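**Student:** Take a look at the structures below.
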Structure 1
Amino acid sequence: MKNYPGYFLVFCLLAMVSCDDTVLVKPSAKLRLDYPKPTYSQVEIACPYSFQINSDAKLSKRSDCWINLSYGKLKATIFLTYRPVNNNLDSLLYDAQKLTYDHTVKANTILEQPRVDSINNVYGMLYMIDGNAATQSQFYATDNLNHFVTGSVYFDSKPNFDSLYPAVEYLREDVRRIMETIRWK
């Protein structure tokens, strides 16, 4: 029993020496999402325009040639809206630009990329919206005389640009492809 306090003292010393406050720095992790390489095909629909779509997109036509392109794996949809031009091109352009710039409250930047295809008579603008806005890409395309198409990309989730960025970039390429291949009938 005499050695009992000695064992207790040794145990306390070992407990204090064994405590180590070493900080371990973890390597930074990056989200890696690999999407399949897109394959495109021309879509012929009973509308005054046609374009190419990604084979991963599911097309559903609404009334008045409004089209939804749904991406199940990405939980996203590209909404296309068609309107005929009847001496109202100014108001259609104003509405398309206003819809985009209404997102400036949440957007960090809005980049504009004009589209001019005088051979196929397609003119428009692609807006790339960076930040936690409701949409990250919008566009319009027109022939300036008869046809006007707008498009918007929406995700079925709360906007978090950092997390959605790989999917945003993937869908921006699809939007570019739509704009590059749109043809008027």
Structure 2
Amino acid sequence: MPSNLLKPEGITGNVFDKIGRGWMLITAGTPEKFNTMTASWGGLGVLWGKNVAFCFVRPQRYTYEFMESSDVYTLGFFPEKYRPQLVVCGGVSGRDTDKVEATGFKPLPTPDGGVYFQESELVIVCRKIYADDFKPELFLSPELAGIYPGHDYHRMYIGEITAVYEDKD
């Protein structure tokens, strides 16, 4: 379980590797009712003078409902040994499958009402500050439209990072 509270600037490792190759779980909702999904799109940076994390969720994903109704979301990163569980979280819908039961992950509450998992080695807690949908008319590279044959454009969520927990063990 991540136990060391860090400043965002203290996050170690390559974020491109953590997000793009290692994957993350986007989790939103309350400890009583939440959903999580595997993602490999997102990033960290500075915007409006704030340390931020951003992620993307398509509207048909069950997690979208929780992202829309929650002020807080978490990005959780896991050791490689949990890759099979991350595959489950990205391959089945929380509408039909209890992902906690399917993975054995133990959900824990954040102090501000969010949810993360004990098995995480890094957790980034975010308070939503902006959201917007991708707009195909604004794509500057025409090939990007091909990613969306169903016109189910992702919504981008930007969250101010309010806490970072890392397991140093």
Structure 3
Amino acid sequence: MLSARPRVCDLVFQLYGRALHPELFEIHTSRSIERGGYSATVSITDAGHLVTWRRGGLTLTEIAASAEQPLPQKRRLLSHRLLGERSDSMECRGGSCYQMSFQLETVAPEVFWTFQQELCAEGERHGLLHRFESGTRLALGAISWLNIETRTKTLFVQAYHTFPDDMAIVKSQSLFEIP
């Protein structure tokens, strides 16, 4: 079965201290947010997601993308292969904080397809959802769902990305916080 996504073993999770040009990515759906003292754009891309968060002169960009994607090295603050589980955090200029964690899980086919159906149902109610085309006419393609919670001083993004070719689920949580 072929899906519209790269293989999960090729993914990296990165944070930049700058904006990245949107034309570098195939963006499927996007939402802009203005709240309290920050603004953000949250997008689902072909490989995962892109979050650009701004406060004053500070810009942080989180990306889950293919390691094969040509991305700049300049002002890259974090870079982790999407393997197993990982957490990281960073205090930024002006006291703003960034925290992230991700988990890659390979599951049995029946668990995978049930999870995909649950994501679709939840995505119909809220958040950002994108269904990728399937490589076959019978099975569902990959799914990405972003749950976005905003508060006056925080942006919390939960991301779920499925990879049918690998029966894999990537789950991540990111917190952007103003002091």
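Read-outs throughout are calculated quantities, based only on the coordinates presented, and are distinct from any laboratory measurement. None of these values were measured; they are calculated from a predicted model.
**Student:** Of structures 1, 2, 3, which gives 24, 19, 16 when semi-axes √(5λ) of the Cα gyration tensor in Å is computed from the coordinates?
**Tutor:** Here the read-out was taken from 2.
**Student:** Suppose relative contact order in percent (Cα under 8 Å, 6 or more apart) works out to 32; of 1, 2, 3, which structure was it derived from?
**Tutor:** Answer by label: 2.
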